[in-house]
Structure P
Amino acid sequence: MSECHPVSVAALEQGQKPKRDLPLIALAGQPNIGKSTLFNLLTGLNQHVGNWPGKTVERREGVFHDDGRSLCLIDLPGTYSLTANSPEELIAREFILREQPDVVIAVVSAANLERSLYLVAELVSLPTPLVVALNMMDVADLEGYSIDVEVLQAALGVPVVPMVATRAFGVRELIRVVEQVLNGERVLMPRLPEIRADHQEALKGIQTLIRGYVPPPYPLEWTALKLLEGDAELTRLMQETLPPDRWEAVHEVLRAHDDALMAVASGRYEWINRVMRAAVARRSVGQISLTERLDRWATHPLIGLVVLALILGAVFWVTFTLGAPLQAWLETQVVERLATYAATFLAPAPAWLQSLVVDGIIAGVGAVITFIPILAIFFAAFGLLEDIGYMARAAYVMDNFMHLMGLHGKSFLPLFLGFGCNVPAVMGTRVIDSWSARLVTILIAPFIPCTARMAVVAFLAGAFFGRYATLVSWGLALLALAMLVVSGVLLNALLFRGNRSAFIMEMPLYHIPNGRTIALLVWQRTAAFIKKAGTVILGFSVLIWVLSVLPGGDLETSFLAMFGRLIEPVGRWMGLDWRLTVALLTSFLAKENAIATLGIVFGSGEEGGLSQILLATFSPATALAFLTASMLFIPCAATLAAIKQEAGSWRWALLNVALMLILSVSMSSLVYWLAKGFGW
């Protein structure tokens with residue numbers, strides 16, 4: 001894939017036009033309006049996902065081809081404005097100003113145009129050519145909106161292309177318009193918002209004072225407006241740049257117009273209202289929309305919780321119905337056969353080499369590889385829920401539970417990321433303004449059952465509980481969420497004395513999911529898991545094998561067994577022998593290592609596979625206790641490092657370890673003795 005080369009800062013400071021191999025197109029827009037769908041549609045697999053330099057915010061770039069011409073596409077973080085109130089907003093505006101893309105495509109929602117236009121009101125004030133992609137035309141029609149695209153285009157002064165990204169409608173026309181702008185065939189005459197009249201003289205005065213001192217690549221007029229708006233980042237920059245007397249003069253103007261923020265915002269809203277009056281009409285006023293009808297159930301304080309629980313249950317049911325047979329097929333037809341072929345092929349080789357390959361690599365990594373179908377189904381299910389717009393409703397209905405912990409529904413959004421991986425969940429807490437709320441969210445994030453935990457549970461629950469595996473997994477997930485609430489309540493009461501904060505959140509409209517977007521998400525995350533299995537888990541499987549054969553070649557007298565028996569007394573409280581206790585401990589580096597360790601200790605290449613061996617070895621009570629401990633056990637090493645980084649101290653990370661260790665041992669012991677009391 002061709003790379004999108006960054007612009008030289010030195011070149012910008014000298015006022016030179018950036019030089020790059022490919023034309024650079026930036027996608028800007030609010031969250032949940034189809035920006036990522038458009039990006040995936042254009043770039044497909046020809047994309048790269050990473051982080052912005054020095055940030056944990058995701059950076060996506062890719063290359064697409066149109067009539068033999070290649071163009072570089074950057075998917076900017078979703079943002080509601082270009083004011084430096086969050087890392088996403090700062091990244092988006094700094095990229096546009098510093099990298100100077102050849103065209104910015106502003107993706108807006110036709111069904112929620114009034115809110116979407118606020119970002120456009122800021123983008124049209126920048127020097128970069130702008131094209132508006134009017135997405136979700138189908139949803140707008142369902143909601144009763146009628147938009148005159150020609151009038152909207154004339155009111156904005158920039159090209160507007162109607163489209164439905166989920167069906168690829170209008171995408172080719174969008175690219176054609178972008179090509180016309182790149183080739184200079186379209187003359188853009190953007191109509192800019194104006195600041196309220198009583199502040200216009202102040203704006204001109206600031207422009208005069210800072211003229212000649214604004215560092216490239218910031219435009220003079222835009223910088224003056226941001227100063228008047230009270231933008232903290234630009235204020236700091238100009239305070240450092242201007243001579244003291246000039247800054248004092250600017251500061252005097254700002255003090256005299258301390259209500260300028262409202263003047264700037266009201267100017268933009270007046271601009272938006274003019275555009276809306278000219279181009280948009282709504283039919284069937286008073287008719288209840290589909291979104292409103294669905295939200296009567298999805299956002300109801302009580303019914304909404306039931307809906308959320310049923311959706312989680314449905315995800316587990318689909319996972320076991322579709323994933324369990326595939327997992328069993330991989331185990332018997334791939335892992336077992338591969339172990340048999342490897343043993344036959346290596347028969348002339350030294351016994352230690354045969355054991356390393358069969359009992360170490362294939363048994364360890366192979367056992368983990370078998371639940372790729374389970375992971376893929378989890379990724380697809382949660383990707384579907386996110387793509388249709390349901391997860392914002394889940395955050396809303398969880399708001400009351402969040403309040404028990406002194407948090408609000410906004411904390412549920414980074415916590416939701418934990419269903420994929422706890423690391424981005426911890427890092428995602430940066431969107432929370434309150435330090436106390438952010439810290440509590442960081443400490444409870446590892447209670448969210450990530451896909452690695454759920455894959456371990458799905459593998460073992462299917463082996464031990466058969467047709468009841470869905471109920472067991474559902475119950476364990478709800479137990480983990482209940483422990484999250486209990487822990488949050490305790491932490492908030494002990495550390496912050498029950499402080500609470502308010503919750504404001506915009507609900508996106510429901511829309512038809514895009515299969516291509518979901519498929520790409522599944523592919524990227526599954527590929528990352530396979531890479532992990534081929535590196536971290538492979539190395540750890542070899543280490544566990546070495547410990548299981550040294551010093552004498554017998555498992556029962558090995559270093560692994562010695563260590564296991566040393567800690568076995570603690571495991572006995574939970575009904576676990578040394579083998580299960582060791583498997584639990586090895587999950588610290590990666591949760592999948594629990595299965596890899598069991599595969600090495602018990603040997604998954606034997607007839608029947610690891611599932612049948614475990615079923616014949618342990619009682620349901622022991623299995624249930626091990627699953628409970630696995631669900632609540634201390635976070636993996638990567639998550640622990642993220643907690644230390646985001647909380648700023650090892651004491652918070654160690655507090656999280658202590659809390660989860662106590663709860664996992666306590667709850668799994670309770671589950672074991674209760675299950676044993678029922679004769680399991």
Structure Q
Amino acid sequence: MRIVRSAWRYAVTFLLVSPVALSAQQMLSASDTSQAPVEPKAPHSFDLGAIDKTVDPCVDFYQYACGNWRKDNPIPADQSRWGRFNELSERNRYLLYVDLKKAADAPKTPLQRKYGDFFAACMDTGLADKLGDKPVQPLLARIDAIKDKKDIAAVVAYLGSRTPTSIFFGFGVEQDQKDSTRQIEGIRQGGLTLPDRDYYLQDDPHMLAIRAKYHDYIAAVLKLTGESEDQAKADADHVLEIETALAKGATPRRDLRDPEQRYHIMTLAALDQLEPNFDWSAYLAGIDAPKVEDLNVGQPDFFKAENQALADQSLDALKAYLKFHTLNGVAPWLSQPFQDASFDFFQKTLQGQAEQTARWKRCTAVTDRALGEAVGQDWVKENFPSQAKQNMEQLVAALKTALGQDIQSLPWMSDDTKKQAEQKLADFRQKIGYPDKWRDYSKFEVTRTNFVEDLDHSAAFQFDYELNKVGKPVDEKEWGMTPPTVNAYYDPPMNDINFPAGILQPPFYDFSKDPAVNFGGIGVVIGHEMTHGFDDEGSKYDGQGNVKPWWTDTDRAAFQKRLDCEIDEYGSFQPVPGVHIDGKLTLGENTADNGGIRIAWQALLATLAQQGKSIDDKIDGYTEAQRYFIGFAQVWCENRTEQVSRVAAKTDPHSPGMFRANGTVRNFDEFGKAFGCHVGQPMMPENACRVW
């Protein structure tokens with residue numbers, strides 16, 4: 001059980017694919033390869049060398065725009081996916097590492113000492129090997145001491161609120177979707193380790209092989225704590241049985257896009273009746289939760305399944321489940337054998353990563369997650385000039401105007417609904433670069449001598465930070481991402497668009513380039529996030545962040561018809577032969593891509609007109625129209641392992657880069673005009689989809 005704001009809030013919609021299948025700790029599981037940090041080259045926008053001119057852009061525009069880049073940029077051995085986002089993320093991570101190393105060696109402020117010590121503790125692999133599993137032995141002893149099933153809730157409360165352990169379910173603080181000014185407690189389905197419920201329930205050869213290897217991993221980790229071979233295998237059986245039972249009760253990921261599938265307000269008495277085999281009073285007391293009369297039970301059917309699992313499984317089986325999850329949460333940071341076991345399953349088997357990631361990279365990333373607004377204060381001073389923020393504000397204003405014009409032009413939407421849409425757009429808030437007010441980390445304790453203990457402190461600090469929000473006003477200026485993050489997001493309950501400093505750099509944002517390139521990069525990013533306010537999920541929230549009907553029934557039916565077109569279109573795409581994209585799971589991101597490219601185009605035309613330029617003007621042999629689409633597509637240049645493609649097809653609400661590019665331009669007739677395509681070619685189909 002964990003409380004993590006960005007993971008907890010299903011409604012937050014991101015620009016970039018994120019490995020949602022794996023926990024933060026699992027994604028970083030690898031031992032130190034002693035690779036010396038090398039400063040990566042800064043990415044640049046509009047790469048002429050990336051273009052493969054042997055490909056007809058009207059047949060496969062993605063390969064045309066990215067073909068040479070993909071050939072020249074194979075996946076590094078310590079990665080499972082490599083793209084333009086990764087290029088920028090690696091550079092940002094290196095620049096962040098430089099700050100962390102300086103702070104670890106010679107801190108100049110108390111805040112630098114804190115994040116420097118956290119980073120230094122992470123880098124101390126010698127101490128980790130010396131300690132072995134000692135950092136978690138007190139927790140395992142606490143689990144061993146359980147004498148009755150009724151005592152499980154108190155232990156789950158301690159582990160979930162004071163360690164990086166994910167057990168049974170998720171607990172969080174969220175905005176009430178019927179009253180966004182109210183912050184409430186909520187619980188949701190969880191408790192699984194594999195990427196998705198389908199990994200437990202499907203019996204094709206691939207899934208059966210994954211489950212067998214997962215069983216081996218569970219047993220391997222338990223054996224490292226001293227269990228016999230037979231006991232470890234038996235306990236691995238128990239863990240799989242419990243997680244499979246939870247998976248059967250879990251709502252499919254695609255269905256969670258519907259806010260109604262995430263919202264069921266219940267009194268505590270009703271929760272006790274729903275799941276009588278779990279002592280909710282002991283749990284809530286154990287996490288020091290503020291006393292409330294009700295809370296949101298995200299998926300009631302899941303808690304029914306959890307209740308049955310608690311009844312069906314023996315106490316020893318349940319203790320094995322608790323032990324494994326306690327170990328798995330920190331395995332990447334224990335001694336070498338734990339790290340190797342975690343890497344072999346989560347990175348090598350599930351994602352196809354060939355080699356372990358350098359320790360400095362992993363420690364930089366985990367420090368950013370734990371103390372992001374502490375580290376970010378220094379990072380933005382060095383890497384994000386004030387002029388960049390001002391320019392972004394101008395771009396956002398241009399995109400807002402374009403989206404307003406787009407709403408007005410829709411032939412299928414009535415005037416009544418248009419008025420509501422315009423009001424929601426007017427209510428949009430925006431956050432650019434970094435927070436106006438930095439988070440206070442004074443209560444975050446760091447040892448420098450025991451990194452697993454530091455991780456526990458991080459988990460406790462974050463848990464308490466979130467829990468303290470219950471019953472208090474919503475902080476509209478709070479961020480859900482750290483400043484160096486290469487990503488962006490829209491938050492429906494907040495009705496705001498958010499662009500960290502990390503993404504406001506080439507290849508997305510470079511004002512040495514012509515407007516077409518920037519509008520094709522960061523302009524489409526802005527349009528993408530704005531469109532999320534009007535996709536299948538965001539459109540159910542009003543301008544104040546409440547789930548509330550603001551459409552006429554006729555308009556909603558017309559909207560759904562257009563969404564169905566996208567569901568069918570993207571559902572036909574196959575990232576791996578025989579593996580289809582889930583058109584319903586990816587619907588929001590696909591809609592945002594298709595809307596974003598249209599409104600950024602409109603904003604580009606307006607900007608060029610203001611500058612006395614034409615969309616047909618040429619630079620380096622390409623018109624501004626062509627540069628716009630190439631700049632857009634090159635953001636998505638990437639290579640992936642087959643394993644990552646398979647996991648993403650089950651878990652990722654984003655389509656792969658190939659289809660984010662091709663699937664978008666084929667639905668926009670201005671692309672066909674720019675490249676002289678004719679109707680019937682792959683990039684200019686007869687029946688294109690359009691929502692916004």
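Annotations for the structure displayed:
- Origin of the value -15500, where helix-only ellipticity at 222 nm (-39500 (n - 2.57) for each DSSP H run of 4 or more, over all residues; to 500) was derived from one of P, Q: Q
- Origin of the derived value -0.71, -1.17 (log10 I(q)/I(0) by the Debye sum over Cα atoms at q = 0.08, 0.11 Å⁻¹; candidates P, Q): P
- Given 2.2 for distance in nm of label points 7 Å out along Cα→Cβ at positions 175 and 295, calculated: source structure among P, Q: Q
- When FRET efficiency 1/(1 + (r/R0)^6) of positions 95 and 223 (r between Cβ atoms, R0 = 25 Å, to 0.05) is computed across structures P, Q, the figure 0.90 traces back to P.
- With relative contact order in percent (Cα under 8 Å, 6 or more apart) derived as 11, matching label from P, Q: P
Coordinate-derived values only; no laboratory data. Everything numeric here is computed off the predicted structure, so don't read it as measured data. Cβ atoms are built from the backbone, for glycine too; each structure is taken alone.
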